[in-house]
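> In structure tokens below, several structures.
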Structure P
Amino acid sequence: MTENVSIIDSGKTFTTLVFYTEFLQKLSVFYKQNPFEEIKFKLFQNGDEDIYNSQYRIDPISIPLLLSIFEQLSKFHKKPLDLLLYNNKATIEALQFLFRSGFFKNAGNYKDLTFSSKNILSFDDRYLGAFSDQQIRKDHIVRSYGKEDLNFNFKTVSYHEEILLRDQILSIVSYKVREHYAELLFDNEYTLNSYNLYIDILSELITNGILHSGSTTYSMMFVDRYKSKFSISDNGIGLKKSLDNKTSDNFYYKKGDFRSSVKVKSTLFNPLFVDNLIDIFETLYYSSLKERRGLFDLMLNVVLTSNGYFRLHTDNCQIIISNRIFKYLDKLYECREHIFESHNAYELKRIESKEHQEILTIQSENIKSMFNSLLERTIEYYSEESKYSAIRFFNVKFKGVHIEVEIPNI
């Protein structure tokens, strides 16, 4: 009988890095060894054995990643995945947190107006009890956003109809984001000072996930005495296909615009890894040209304004952006503000179309050049010691996109 795959191992906090480097490796090994078997999980490594020497912890912002991978695998197996639970002295704190954060209600098969249960995990919920009276903060809950949660017809529509549909979805998502994350944003002076900007950006990113990823978008925000952390994850089509699906209806971006300008050649890495890395830079480049605040603006605001960390993962690659590259980000910020102001001025009919195009043509070339310099530096200073590197490459691919943010408390 095949052994169940453990999720949280004893003595090691389950973080997003553990997810990429160890948990995905476990999954890869399982499917290589058991290509025709259905995978089964146990939440805690030692279960009911060795309970007095075991200890289990999970980083809250790894929960969206877990839900994303379970959704992906349940689609593959065409049924909910079996998950063994254990409620004992060693497991109860982690089990309690997962229960109260909404993990089980999102993953299970519940009829609850508060959660949109996905029925991706099958477990015995009789283990979910005998918890202490200590409550977690009511806002520390994992949220899910999917097409099935919205009353819209998502059939193929024209470009103009898609814009109208997108605006409708964005208005609903903005309301939900404000309701879900307002109090947590108020608790950090950095995020409080940019409150409306964060609401706009998070709403934009979740709306993009709903419309384009082809999967559920999961998110969670967590605030403690040291930092605010935020995570958005989906297991959808990924950055490469999303870029391929971009239309050419706007004049300021053409498919592969940044990729075709890349001059950096490196034989240090697997070509697939470099390809993933360029996809990330292409996505950030595209985002820097848009008329809406989005992914690029989140990166700049987190790092420049809030002295935090921004991480973006797709397929086999992750980039980590911090103020160690301040000089590049500061120049990128200046160009971005010129572009955004030009979009607004054109929308308000303060400038003509010709002037608008001239400004964006100049600034887009400036940003493209800066991104090339940043890409070159990122590769040049790559370190296999992931703690110090601005990029990480993983041997096992995680389908979709994961955005992760850390902002220190003042």
Structure Q
Amino acid sequence: MPDQTLSFVMVGHIDHGKSTLIGRLLYDTGSLSAGKIQEIEAAARAEGKPLEYGFVMDHLHEERARGITIDTAQTFFSSDARDYVIIDAPGHKEFIKNMITGASQAEAAVLLCSVSEGVQEKTKRHAYVIRLLGLEQVMVAYNKMDLVDYDQERFEGVRRDMNEWLARLGVQASIEVPISAREGDNVANRSENMPWYDGPTLVDALDLLEKIPHATSKRLRFPVQDVYAHDGEQFVVGRVESGTVKRGQSIRFLPGGQVQTVREVRQFMREDMPEAVAGECVALLLDGEPPQRGQVGCPEDSKAAMTSRLRASVFWLAPEPLTLTKDTDGLALRCATQETPCRAAELVERVDSGSLAHLPTDEGTLGETEVGEMVIETESPVVVESFYDVQELGRFVLVKGHSVVAGGIVTQPEG
């Protein structure tokens, strides 16, 4: 493909045609093999049913249950421009948990809304998921235009309602497309039933979305995992989370601030390499006393965000609720290879991850499977980034004793 794969989450209640739309995308983009199409058509005939595009997804869900072909949370299709991954989940709770704990990494969102029903409470909840996760590239697909006779006035009315709600959340839709997933209008092919619409089809609109810059293009972040002795030398090992590390490069390690020069870059069963890029695990031979586990290497002229206070979205996993305290109460934050005692200092927002209902914050507690927008204070400074800049330094877990009690993403380092 000319471009890299782009992952997006499609949110919308099943009654608004999500399964039908995904099935139509697979069909109309030629992303299903001829054999698979024949198999699905035969299965529909055997059940005495006409082929509905939602049946494609029903069939694939059966395969998922048997562990065949397609991953439980992802569906794949291709346009002429690139490959796509649709991230899907059974419900709000599962998707939020997966996103925060790292199982799902969406770069954009498609919000599905039925124009025949308009903006419903469930539609608003799905929009809130987008806001909660901080996704900046948002498309709205207004489905079931066939049920309102492709009426422009009806489309514009629902569109106004949607944009009013999105504005309240601080979300802005970059592209809005009227479609009929069942009939194929404006999905992959332009509709003749809506001459009043001159914008892109849904697939064309997806092709306009921008890839999140690859981590290699960002500044170096190298969390130290450990130090090993080999051939009489001390090698610092870790994973390059972003940027590039090169032989001869000067690196500043934080906390601490010491600057050292890279003498060699090595990998298992490989000789000295000129460089290593984001995603590679390497061993570095430095020209001085090696740093310690938990320190993070960055370019000498660019310090990472080192703070003892951060704002985060936290998904609480433990049966015993989190309580705001003045001390750490045995709670610790782990981010990359860093670990330090911490405390929940402020609870800004509290949401039931199943219903997405807003809950009161005055009690200062966060219960099991609830999501909290909160301020966390750490006993020692940590090197963190916004999750949307460098995911591995923006994703963390909270531990108590030997148990992981929460997963979280840094939305903004403070201080």
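> Identify which of structures P, Q gives the largest calculated value of distance in nm of label points 7 Å out along Cα→Cβ at positions 306 and 330.
Across P, Q, distance in nm of label points 7 Å out along Cα→Cβ at positions 306 and 330 peaks for Q.
> Compare relative contact order in percent (Cα under 8 Å, 6 or more apart) across structures P, Q and report the one with the greatest value.
Once relative contact order in percent (Cα under 8 Å, 6 or more apart) is worked out for each structure, P has the highest.
> Ranked by distance in nm of label points 7 Å out along Cα→Cβ at positions 146 and 282, which of P, Q sits at the highest value?
Q
> Here semi-axes √(5λ) of the Cα gyration tensor in Å was calculated and came to 43, 27, 19; which of the structures P, Q was it taken from?
The value was obtained from structure Q.
> One of P, Q was used to compute helix-only ellipticity at 222 nm (-39500 (n - 2.57) for each DSSP H run of 4 or more, over all residues; to 500), and the result was -13000. Which label is that?
This value belongs to structure P.
A short reminder: the numbers here are calculations on the coordinates, not readings from a lab. Just so we're clear, the structure is a prediction, and the values are computed from it rather than from any experiment. Cβ atoms are built from the backbone, for glycine too; each structure is taken alone.
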